[in-house]
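Down below are the structures I want you to see.
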Structure P
């Protein structure tokens, strides 16, 4: 049987509400992206190339919210999660910029202009 479900594409404010309700927040941006733009407080940092290791043993019924710099990064990760049995997966429309523009908490960038 093939799983035809797709991850939900949600607003940043909806994502924050899900996280407040217990969803696991996953940041799949690169180290360079995080240091240049700022961190997502409380997010688990996951390397997109290490998904199997990062989610080994994770509860597949815990909601997950994935954030990247855009849906081009978060979409494939969210699809991978659904394809691997996670039942409540969403990713943020507009990625980290939308999260920040919505006034949600972010950490300060750590990169200097020379980086």
Structure Q
């Protein structure tokens, strides 16, 4: 969730599922969705691979660079507190993190 950012997702190929607050949308090629400020959201793909364009305003480039570094340093299992600290720096509130120091899997598994 972001208090000061909107996000848009445009599907280029495949299907993208997008949970926004208490609703789930499935977008196909050529479709798009805009997530307003303050809405809890989670994009993901199901059994169909997806390519999509992601736009955020203002930009989150630094967030993704820091997330990549954190994932590399922790084998893709960053501690909950590290994610909260990262989020606080970049207006990103993670809404479903485990309590305590439990690590969370943040990268895709090899298939």
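No lab work stands behind these numbers, since they all come straight from the coordinates. Please read these numbers as outputs of a predicted model, since none were measured by experiment.
Which of P, Q yields -0.31, -0.37, -1.44 for log10 I(q)/I(0) by the Debye sum over Cα atoms at q = 0.10, 0.11, 0.24 Å⁻¹, as computed? Working through the options, I get structure Q.
Quick one: relative contact order in percent (Cα under 8 Å, 6 or more apart) came out at 28 when computed from one of P, Q, so which one is it? It was calculated from structure Q.
Thinking of P, Q, which structure, once helix-only ellipticity at 222 nm (-39500 (n - 2.57) for each DSSP H run of 4 or more, over all residues; to 500) is computed, gives back -9500? So the calculation was done on P.
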